Structure I
């Protein structure tokens, strides 16, 4: 327990009805940091203690427009009273939120939570005169009168609590509401609006969107604005039409009446976000016919690659890129892999990666096998409706080469989490020149019988994993499961107590039980995830995730026992052995690092098949290394792809390399300097 923490009550009674803590001395003092972070009061409930401490508050639209010192963050995630029915825990939380918490005479009432806070069972309380005062305050933040379900109202209010920074004031006069892309009753543009290039550049500047020290404009922004939520995709026609900066689809508008004009960016698309095989995907691929040998082969290749990270330059560069530590790339190239500081950072990151194989609790074991030919991308709709059903457009940033389109092949697409074989989509990647401005995202077709995103975990246009490794694409796919909407209880008048009861009743225990039974059936049943039992449990799990109440049939609880050779267990056994061997070596001896000269580093850099740098950046780094050792780069021109450079970059290279007239002229020839050297 931190020094600032104060125990308010030990061994709380599951039936207690008051949470009044007066005369508390040494109450932690909330404070703001120089980096604009706020540490506020946090009360956590466990069966053993109720503790008051300080915790960093998330940045959201509620806190950024109010006095954060008036808030109390409450956490109930660890509250599981022993030897009592689950309803006792639920009733305890409901009573606490309904009664409120009093701290040294100041009373805090239940205020709200984001959707992610609901899953972790945490929420905000706020000081107020009364429960009615608090309720009217939250309802003044938007027009919620048309919402007739406590669950939906909590979800809509939750948008205001979603973690986000206030990035730009967007005058409503610069926005437009536009219809969704529909074919009959099928919605294809769910939550996907449009943004002009000019405004996207402004947002990129505000977010300091920089990759490898080069500014870039993301193709997709995940946003919150007033009562809108969803993603905005780059749409150049808006610049020429002069018809507003942002167009919001009808499906993006969840409620109205929000007075705040701040646009908040949750995330945005970035390059080099590689996909991985986790437990669920391995089980699904296995059930779809991908052999154990192929899956084990991917794991072994991954482990072999990890062994070389501390001694091989190319492997080191690939590794730090795969874990999103791009700032290390230039340091490795400039300082050398043998640098003591670089070795410390590489070993620390590698140890964190490898230790994931040593989780003792089988429920927490998670495979993370990186797939080279893959990406994690935002999904958007085809605004021109030129893609046919079953087609996708995927254009990603490639090492050295810049943006390249994946086409004329099948790709595997899925969301996380997914537990149904039909959640894995096999689609055809095609090239469409009209869509080439969209980079590092996946574009789905906007016509046909079904919207492809709705067939993967019942999802909207969110983040997806896309794989074009032919070894991992099954020859056949499974019938999709059409996820039904959760039935919500209706009420004509919704009170703060209704919202508190909704929060208290969110049952993560059912989710855990359902997931555990699902994995038991996956291991036991010859058909794995394709078995009827697993499909039924997947349907129940999806209802739990959306806050629905479920009852698990007895036929799904009695999982037969017997010996199994489940592929996830086999992969974990090999991963565990590898982790123990590697960690033991690290404990007993320092890893040998091969010394590399600048010349060897230049050759490795220019010849590396996958480094998270553009060709221009790679050539610039090679030039720095050459200068350090007074080397000429002319012998290595044949290893440089000058044809991929912009004209401005070619001029910089020509001046930096002090090229003669013939060499300068050849930069603009397709074969370029390679022709001269050959």
Structure II
């Protein structure tokens, strides 16, 4: 027999080597069992073991030790450096249970270039050169960074990929010298290839403290792309620029709030955000109650640093921010200071209650100081103030710095000159279209100051001090727009509603906007109000009046002793009324609105042209008593000029009448007869009342069956 033993020995050895190799490359879990700085069971040793092992590893913390709050105090930095292609996940027990301290002497973690690391569930504190220096791919989740300090990036210094989710950054400090472009009390990003994503996180009380070129109380995005969503920035401070954030490249902010942030030095800019040279996009965010000692109480944007970079603000609120001019004669832009060569756009936003102030008389642009090309659409500029020029908007700059204002409401602003809008230059064009300028206050030119170009359909209450060229024939002047207060009228931001009788209703003309500031459809053209010559029936300003909101429509009848039952007509298509008319063909329709209304008149149409009716109003409920309504036809009720104080217009209510159509399908058939037969003898309830077609006696009977049989084959023409 042939000897095969050597073959099997070789095969077995090879398999064992293969199995060992696979096992060696498998992920491992390293437990931390004590709070020592180093040695067996320490966090440092777990990281060292992971660095040495092949595979993607996890470090966990022994619940027998870390079920109560524990602190690990480090004597030197821990460097995380998994093998190429591997990763490390450090899963802490919770930020309330694990604190890792640098003891005001050392950094906590280094993440090496190319490495993928995830850290969660811990508090990092008292790091002397920043809590984490990241050159790899770092994700930090549900962790707290508190009282860390560094020359740049008190909590995290990043040059690669950083993702932050559900974290809290408090009282971190950047205290470096005057190195150009550095800073960031909490986070600093330094590479043009860096990508940072921050979500659901809080930044509070972080600081940039040293005079010089450092900026960014909470974040300095010097280079790279940063996306921030659903996060809060409060009470962060910068001695120089950007109380919360200083940006130098690409920054996108969505669904976030900035409040109480500030800058302090005489030449500092951007109480909440300073954007010098980067592209800035802000969506669905609130920037309120921030301040600066120089320019841009809410936002400072300078696109001249990198030519052509853009600004976009959508569906956001910029309110109650302050630029104080006491320390610098150029303190401007209480809400926003916008300059440079790149374009800007603001849409669907409210800029209100911002101010340029102080004891000096210097300072322009209570709401906006702008010297770049800007398009402002569907926005409200209200209640801003300036100690000098442009309570709402101060527009200056060269011939290319065109400011276009379309479908905006600019009211209740205050300045010495140009309470609403001040064109501060003789070269920059300012275009006005379909916008309201009213109830602004100034010693000179209360609503509009300087030479502006009308593109038609504006309402300018007071034209004193304004030179208006272009299409002036469609403008309305010398009248109050009759606006409501700045309140929540629906949509993402506060607005001024056009009240009943406003001269701005249906007198506009805009072709490129299909919604108003709230997101309501443009155009709602009230047929009872003549349009402006050449106009399309849209409303002037940021608010489009719509119909009062109907919450219920019902045909009501009393079913003997069983009580009153309603058939809802607020359906598409409307359900038919299948019950017998009262004497003289009477039916009663109840219309319920969201708010109390007034109604000027009633019109009733029917297929035979004979139906009529009367109306009565009790708060939000309108009762229509119809007469002479014949069977098998369509009836249309029009409530004329319904007005709830904000919305107004004619409300049309169609429905069909077909006796015996208990199934509501527009015809009487065997299915209706069968349904009534099946419920014959039952008491009338909310579940079966449609089958009580003769509405008498409080029960379903043979007479109901007979009545439906007699209508078999009937339809609504």
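So if we calculate relative contact order in percent (Cα under 8 Å, 6 or more apart) for every structure here (I, II), which label has the highest result?
I
If helix-only ellipticity at 222 nm (-39500 (n - 2.57) for each DSSP H run of 4 or more, over all residues; to 500) computes to -2500, which of I, II did it come from?
The structure behind it is II.
One of I, II was used to compute mean projected area of the Cα convex hull in nm², for residues 32-95 alone, and the answer was 5.3. Which one was it?
Considering all the candidates, the number was obtained from I.
With volume of the Cα convex hull per residue in Å³ as the yardstick, tell me which of I, II scores highest.
Evaluating volume of the Cα convex hull per residue in Å³ on every structure, the highest lands on II.
Assign the value 1.7, calculated as distance in nm of label points 7 Å out along Cα→Cβ at positions 56 and 264, to the correct structure from I, II.
The correct label is I.
When distance in nm of label points 7 Å out along Cα→Cβ at positions 80 and 632 is calculated for each of the structures I, II, which structure yields the highest value?
That would be structure II.
No lab work stands behind these numbers, since they all come straight from the coordinates. Keep in mind that what you see is a predicted model, and the values were worked out from it rather than measured. Cβ atoms are built from the backbone, for glycine too; each structure is taken alone.
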